[in-house]
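S.K.: Below you'll find a set of structures to go through.
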Structure P
Amino acid sequence: MVLRSVRLTAHAQRNAMSKMKVPFGTISIPPRAKELINEALEIKRVSCGRMVRQFEEGFAKLLGMPHAVAVATGTDADALALALLHDFGATPESEVIIPALSFVATGNAVLHARLTPKFVDIDRKTLNIDVSKIEAAITERTKAIMPVHLMGKPADMDPIMDIAARYNLTVVEDAAEAHGMLYKGKPAGAIGHLGAFSLYVAHIISTIEGGIITCRSEEHAEILISLRSHGRGCSCPSCVLSTTQSYCAKRFRDGQDIRFTFPRVGYSCKMNELEAAVGLANIDVYEDIVATRHANLKYVLDRFERFAPFLSTITEESWEKIGPHAIPVVVNEAASFTRDELASYLEQNGVETRTLFASMPTQCPGFAYLGHQLGEFPVAEYMGHNGFHIGCHHDLGIAEMEYFLHVLDKFLTERQS
């Protein structure tokens, strides 16, 4: 993959004022993906098998982790990483601390795992869980903390891990948007006890649909393998029946076929071979994708201060590297316009936008039954009304980033002068 230039060319400068298209997302489907897909189709082995296992090993190696378990979606990754807590005494009343602001999948996953979400407001500067509020949210029912690295910005993991150690809690990183992130030299998914990634179309490593869980514990990995396949009793990392169609010497025990024993309540969320084929090819170009996207992200972040006090975004600190998922923008109180007015203007000028999600407990009607009231999570609620994000993906370059900044300049000149 050839990187887009990180220097605005003279041609781009001349055309920066012309209307451009800045789409939100893209997906990489390199030639190798097509070759592997055709291979799987040719041999008629398309369910979870050899390529899925190779993808799991490749993903784990990227992060320096011993285990990775691939599943059907990023939501499944969150849900299964939490559902394994039932093997260690969790009940439906057990609580998982999560930030109030995230894509709704974070809250949904807690409920899918038959657990109870305990929401905490966010820090406005980072858009991540406010670490100073976590300890007050812990009760005798708390079993886990699931920080979200929103927009690839690292949550403050050191104090989170310290709190977890003091209260004997499991930490699951919701790293759905955090491919390429580093926190004090450690990648997302390699800091907590488990990490849950989305591999959706617009993400840095994609399997079209898909998710993957990283962990250090072999016991956790075996439980996850069981959970993704209905809670089956068999949990080998590489199933000889699926990968080689060979005889399995472990299959029959004590008069039972372990493929049809179910020691735990499970799910049906395996990744298939065609998805893994795309993921394997994405791993090949991962470093190039991250470099291009990070250059785009930094170009905007380094030039965004000029929009204060009306607009703000995140910053990249010296101890971190933001996973370049997207660029968040917040319309601040000093602005005389709304988020929707600005987003509409950007869309009319070719820049696609997405909202910055919502306060799950108070702005998502599906969670109303939990009984939370507007005003409980003021920072998350502010973002729900006033935040949005745009793409910085690898099919874009510095010209598109400069065009986005130009459109913001033009809008503010018209609205704030």
Structure Q
Amino acid sequence: MKNTNKLDARNQNKLRENETIEKIEKSEIKQLSSVLNKHHQPQLSIVIPVYNQIRFLDFTLQSLIKQQNTSDWEVIIVDDGSTEWLTKQLLYQVFQEYSQLIDLTILFEVNGGLSWARNQAIKVANGKWILPLDSDDTLAPDFLTKSFNVLNTLDSNNKHTVVISDLQGFVENEEEAGGVERLMSWSIPDWDRESLKFKNLLHCSALFRKDLWETVGGFDNNLWFGWEDWDFWLRLDRKLPDGLDIKVIREELFNYRMKPGMHSFCKDNFQLCFSMFQTLHPEEYSLSDIIHAHRRIGAEGAKILLPLKRRIKQFPNSYILHMWLGLVHEYHKPKDVVTARREYELSMTLGHEKNDWQPIILRILVDRGTDMFDESKRDLPHIFGKYDSNLKNELINVYGDIFK
């Protein structure tokens, strides 16, 4: 009878657990949170965006459980609107398993992309320092200890330091449970502010101050094609008079998962992605570079038309997305200059505080040969008043007297 009672109790507990999971899956729940020490302000917040592929998350969290430094940090997982079946159920189970081991928060958000997900997590982060970590990557057991050792040498007012380690790429060893096979390594190159505009010098999993993140408005949601880390480091560096101070731990403490056959849009379309990247930072490149970037974006518009339209639905007030869409309509066959002009006008309106000359000049150029050209040119004195004389002179050199 006692054994029967125990079995009934277990069945009832299992039933209640299944009912709870079902409620979680159907609910509009936005957050699960368990703080082991509510009076403790963590020094570091580890933010982990998740979009599908939940199966890798346990591997990542296990690497955190194994950290030699077991305190002074919290973990914030943010689900970026995953579409895989029973994602909420699986994340609830993750919460049940790990919330008694680490200070853990799980956020459930609508899909907005990697930058959006990271930003949502960092907004609620309690740590002074932030560490992004992708949901399929891992940290070596002494990563946090050695990172904290560096932090402890810094002045409390230091806001310009980034702490990072070298990287190793790995795949799982299918013949050994939990085993990994090292495929490659990457040593962080010497920091060079000038070369940063031509290549990324850091990976994503580096420690930086939350208040530094705030000064540049977080990660940029416009980078639907990737490179959000590169863009973030560039904007941070340019925001600071003396640039970033990079502290490198010369050990491979960050483990980057490499998947068979992995590729990305930008790996296959590097020049197109770089062209979009350049237009996000027109002050970094020559006018000739930017003009060539505009033409490439337009000419290869078929590759980005649908992603752009999807992204604009998510972020309709992004001036640069509308500018890119205008370029696609202007250059890609069949050309649609009416729609291109409308997109440039919208880009000008949305980006009026950005001090970006690009949509204004593009609107003027698309009006050449029309009755609206003279009206468009009325904006020129205002534009040239904002920028140094080089912009006017370069435009005249390229396009002739129309910009006099």
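Each reported figure results from applying straightforward, stated rules to the coordinates on display, with no laboratory input. Every value quoted in this text rests on a predicted model; they were computed, and no experiment measured them. Cβ atoms are built from the backbone, for glycine too; each structure is taken alone.
S.K.: Could you figure out which one of P, Q the value -1.06 for log10 I(q)/I(0) by the Debye sum over Cα atoms at q = 0.19 Å⁻¹, for residues 76-211 alone was computed from?
M.R.: Working: P: -1.06; Q: -1.44.
The structure behind it is P.
S.K.: While we're looking at this one, here's another question. Out of P, Q, which structure matches 24.9 when mean projected area of the Cα convex hull in nm² is calculated?
M.R.: So the calculation was done on Q.
S.K.: Right, something else. Can you say which of P, Q returns 1.6 when distance in nm of label points 7 Å out along Cα→Cβ at positions 204 and 276 is computed? Before the final figure, lay out each step's value.
M.R.: On the way: P: 2.4; Q: 1.6.
Going through each structure in turn, the value belongs to Q.
S.K.: Now a separate question. State the single structure among P, Q that was used to calculate relative contact order in percent (Cα under 8 Å, 6 or more apart), giving 12.
M.R.: Details: P: 24; Q: 12.
Among P, Q, the structure yielding 12 for relative contact order in percent (Cα under 8 Å, 6 or more apart) is Q.
S.K.: Which of the displayed structures (P, Q) returns the greatest value of distance in nm of label points 7 Å out along Cα→Cβ at positions 228 and 332 on calculation? Write down the numbers at each step before the final one.
M.R.: Working: P: 4.4; Q: 2.3.
When distance in nm of label points 7 Å out along Cα→Cβ at positions 228 and 332 is calculated for P, Q, structure P comes out on top.
S.K.: A value of -13500 was derived for helix-only ellipticity at 222 nm (-39500 (n - 2.57) for each DSSP H run of 4 or more, over all residues; to 500); which structure in P, Q was it taken from?
M.R.: Details: P: -10500; Q: -13500.
Checking each candidate, the match is Q.
S.K.: For FRET efficiency 1/(1 + (r/R0)^6) of positions 68 and 316 (r between Cβ atoms, R0 = 30 Å, to 0.05), find whichever of P, Q sits highest and give me its label.
M.R.: Working: P: 0.65; Q: 0.05.
When FRET efficiency 1/(1 + (r/R0)^6) of positions 68 and 316 (r between Cβ atoms, R0 = 30 Å, to 0.05) is computed for each of P, Q, structure P gives the biggest number.
S.K.: Ranked on distance in nm of label points 7 Å out along Cα→Cβ at positions 188 and 348, which label among P, Q comes first with the largest value?
M.R.: Values: P: 3.4; Q: 4.4.
Once distance in nm of label points 7 Å out along Cα→Cβ at positions 188 and 348 is worked out for each structure, Q has the highest.
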